[in-house]
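**Q** Got some structures for you, see below.
What follows draws every value from the coordinates through simple rules; no lab data is involved. Since this is a predicted model, take the numbers as computed values, not measurements. Cβ atoms are built from the backbone, for glycine too; each structure is taken alone.
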Structure P
Amino acid sequence: MTLAKSLKMYHLPTCSTCKAAIKALKQQGHELDLHDIRTAPPSAQELTGLIKLSGLPIGKWFNVSGEAYRELGLKDKLPGMSDSEKIALLASNGMLIKRPIVTDGGAVTIGFREPDFGSAWCRS
C-alpha cells in the first residue's frame with residue numbers, strides 16, 4: 001500500500017529530469033503542487049528552511065551544470081560568499097537552483113536520482 005502525500009515541487013516544465021520525477025510521484029498517487037522554478041523560485045526565507053530540512057550544504061543546491069552558474073563564474077565566487085549571500089543568489093534566479101525540489105513540509109529532496117528519490121517519496 002502506498003502512502004500518498006500532497007507534495008510541493010519546484011520544477012522546470014521543459015526539464016526531462018523534472019518530468020520523470022513528476023511521473024514517478026504521480027504513479028505513487030501523490031498530489032503535486034507544482035511551481036515553475038524559473039518564474040516563481042522559492043524565496044530566501046523559504047530556501048533557508050528547505051536547506052535546513054534537507055541537511056545538505058548550500059553548495060549542493062546550486063545547479064552547477066547550468067548556463068546561469070557558468071555565466072556568473074560561480075565556481076570561483078561561491079567559496080568566498082557567506083551562506084546568506086548564497087541563499088540570496090539562489091532566490092534571485094531559479095535557474096541557479098538544482099531541480100526538482102520536492103517537499104512535504106517535513107522532508108526535502110533536490111534533484112532526481114530514482115533510487116534516492118524512491119526511498120524518500122515512493123514508499124510502499
Structure Q
Amino acid sequence: MLLKKVVVVDDDEDNRNAMTDILQFKGVSVVATAVNGSDAVEKFSKYAPDVVLMDIMMPDFDGFYGIMNIKNINSDAKIIAVTADQSDETIQKLRDIKHELIIYKPFDVNVLVQMIND
C-alpha cells in the first residue's frame with residue numbers, strides 16, 4: 001500500500017505536533033503542517049497531498065476558508081474536517097459548502113487513519 005501524503009492543519013502547535021507524530025507512527029506520511037486556512041491552501045498547492053486534515057475553528061482564516069479555497073484548486077481534493085465543534089451553526093456551514101468528511105475530537109486514531117486510507 002502506498003503511503004498517503006497528508007497536510008495537518010491546526011492553529012494549536014501542540015495539536016499539530018501530536019497529530020503529526022501519531023500519524024507518522026501509524027504509517028501516514030505528513031508532508032507539511034499549516035497554522036490556518038490560508039496557510040493550508042499554500043501548502044496544498046506546494047505539496048499536492050492525498051489528504052488534508054483541516055481544523056475548523058482557527059483565527060484569521062478558518063477551516064471553512066481552507067476547504068472552499070482548496071476545492072477551488074482541486075474540486076476532488078480529499079479534506080477531512082477535524083473539529084470539536086458540533087454546533088448547529090458549524091454543521092450547517094459544512095453542509096452549505098457540501099463538505100461531508102468530518103471527524104469530531106476526541107477521535108479514535110484508527111478511525112482517522114482508516115478515513116485517510118479510504
Structure R
Amino acid sequence: MDISTLDFQQARIKLVLFKSRLRSVLYGVREPEDSLFVLRDNPLGQWLYNVVKPKYSDFPEVRTIEQTMQTLLETGRDLVRRYQRGQIEESRTGLEKVEQYAAQIETLLLQLEQSTRSVA
C-alpha cells in the first residue's frame with residue numbers, strides 16, 4: 001500500500017502537535033511527558049516507523065528524516081531541562097532552533113512525498 005497524501009498531511013499535523021506540546025511545556029501550561037522526546041514513542045516517530053519505513057526504508061529521505069527528528073527531539077528535551085533549571089528565557093529562545101529542524105523535516109516530507117509518487 002502506497003503512502004497517501006492524507007498520510008503526509010497527518011505527519012505534518014503530528015509535527016505541529018509536537019511543537020505545540022513543547023511550547024506548552026516551556027510556557028508552564030503542561031508537564032513534559034518523556035514519550036514526547038523518545039523517537040519510537042513520539043507520534044511522528046511512530047508514523048515514520050509504522051507507515052513509512054516498512055515500505056520506503058531504502059529512500060535516503062527516510063534516513064534523513066529519522067536523523068533530523070532525533071536531533072529535534074534532543075533539542076526539545078534540552079530546552080525542557082533548561083526550563084526546569086530556571087533558564088526560562090533561554091529555553092523559549094531555543095524554540096527558534098526547533099522551528100529550524102521542523103522546517104527541515106517539512107522539506108524532507110515534501111521530498112519523500114514526491115519521491116514516493118514518482119515510484120508509484
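**Q** Out of P, Q, R, which one gives -11000 for helix-only ellipticity at 222 nm (-39500 (n - 2.57) for each DSSP H run of 4 or more, over all residues; to 500) as computed from the coordinates?
**A** Clearly, the read-out refers to P.
**Q** So, one more: Out of P, Q, R, which one gives 1.3 for distance in nm of label points 7 Å out along Cα→Cβ at positions 32 and 48 as computed from the coordinates?
**A** Q
**Q** Something else about it: Where is Cα Rg over 2.2 N^0.38 Å, for residues 16-63 alone largest, in which of P, Q, R?
**A** Comparing P, Q, R by Cα Rg over 2.2 N^0.38 Å, for residues 16-63 alone, the maximum is at R.
**Q** Taking Rg/Rh (Cα atoms, Kirkwood Rh) as the quantity of interest, name the structure among P, Q, R where it is greatest.
**A** Max of Rg/Rh (Cα atoms, Kirkwood Rh): R.
**Q** So if we calculate relative contact order in percent (Cα under 8 Å, 6 or more apart) for every structure here (P, Q, R), which label has the highest result?
**A** Comparing P, Q, R, the top value of relative contact order in percent (Cα under 8 Å, 6 or more apart) belongs to P.
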